[in-house]
1. When Rg and Dmax of the Cα atoms in Å is calculated, the result is 16.4, 52; to which of the structures I, II does this value belong?
2. For the read-out mean count of other Cβ atoms within 10 Å over residues 164-171, a value of 13.8 was computed from one structure; give its label from I, II.
3. Please state which of the structures I, II yields 1.3 when distance in nm of label points 7 Å out along Cα→Cβ at positions 12 and 36 is computed from it.
4. For the read-out helix-only ellipticity at 222 nm (-39500 (n - 2.57) for each DSSP H run of 4 or more, over all residues; to 500), a value of -4500 was computed from one structure; give its label from I, II.
5. If distance in nm of label points 7 Å out along Cα→Cβ at positions 44 and 92 computes to 1.1, which of I, II did it come from?
6. Of the structures I, II, report the one carrying the highest value of distance in nm of label points 7 Å out along Cα→Cβ at positions 20 and 116.
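Please treat every number below as a calculation from the coordinates, not as lab data. In this text the structure is predicted, and so the values were computed from the model without any measurement. Cβ atoms are built from the backbone, for glycine too; each structure is taken alone.
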Structure I
Amino acid sequence: METLQLDLNKRYTFADYLTWMDDKRRELIDGFINLMTPAPLRIHQEIAANLYLEIGNQLSDNPCKAYFAPFDVRLPNNPNEISDEQVYTVVQPDISIICDLTKLDKKGCVGPPDLIVEIISPATAKHDIEDKYRLYEKHGVKEYWIVYPESKSVSVFLLDSSGKYQIVGMYADDTKVKVNIFDNVTIDLKEVFKD
């Protein structure tokens, strides 16, 4: 399939994004294209799968839904402007948990998920740690996890009452981590980072 030649200096909408039929993965941040790296390393995919299963298995008594990339999350600047032509930010988090099921449609999620997990790759570290941190904070994602495969650790951030992230904790290797948006969900990192 031929790669589209898109103008990286042009501002696009989600409606534009939906027309791009090639084999490249992209995100839009405030209308500007962010090219995603080729397929992640195997360890990234193993951690994503293990974490998704750990969370998903504990959601059976909960109305929330878990999704893994590629899954489009649209973050409108105004909650009343959600048409494809009005949305300028669409991301594909590694894992998204959505509890307000009215945010789900056939194209993915419109509005902030309750929890987003990004697994760091060398090529995406700055984007996930800085850009997406600010983006998710701005749009009101309640809880944000950054997973570091090399050190087998997780940093957990929780949105406070003023809309700013506060670090809840940094956890390593064989620790159990509470998912703060739930009363009774705990993730065993030994299972997440197992070989």
Structure II
Amino acid sequence: MTEICFATNNKNKIAEVSQMLEGRYKLLSLEDIGCLVELPEEQDTIEGNSRQKAMYVWDNYQVNCFADDTGLEVKALNGAPGVYSARYAGPQRDNSDNIKHLLQNMKGETNREAQFRTCITLILNGQEHQFEGIVTGHITEEWKGDKGFGYDPVFIPSGYSRTFAEMDASEKNAISHRGIATQKLISFLNNI
């Protein structure tokens, strides 16, 4: 079985992607390869952060890897929080604080359109490849559901009446931004 590192410390993301890989690849975490530092995210774009994290792992550990970066882009907030989604309410990167901050900033807004966008950068034998996934939807006025993570309790994807946090993992993975980008990654890996 081919080993590949998912350059993240987020156990929720690792579980989500592991389920999608269906045992075709052995997914290694940063801890598995001995990387115990916080990966740099100093770029001003989602694509840039994804690339920076993947290149850090490749340059320092010479391990085939992929890294993702995701942003929630809200139309009424001119695309915010975007690349700053994880630390929207501050450097503590607290999901609850971020959601409260978002809902406060959305108070009185009638246009609640938003999209999640994920970029995955794969470094395979030194070669770089990027894959993007986007899902459109809208921001709710209150939290709904207790599954998922991040902004899932306040995001309803287009064509659905439930938030991501009200869906089980397999249902969410089939339609989510990370799911779409990961399927592109898997398709690429299966065709090399």
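1. II
2. Of the options listed, only I reproduces it.
3. Answer by label: I.
4. I
5. Of the structures listed, the value fits I.
6. Largest one: structure I.
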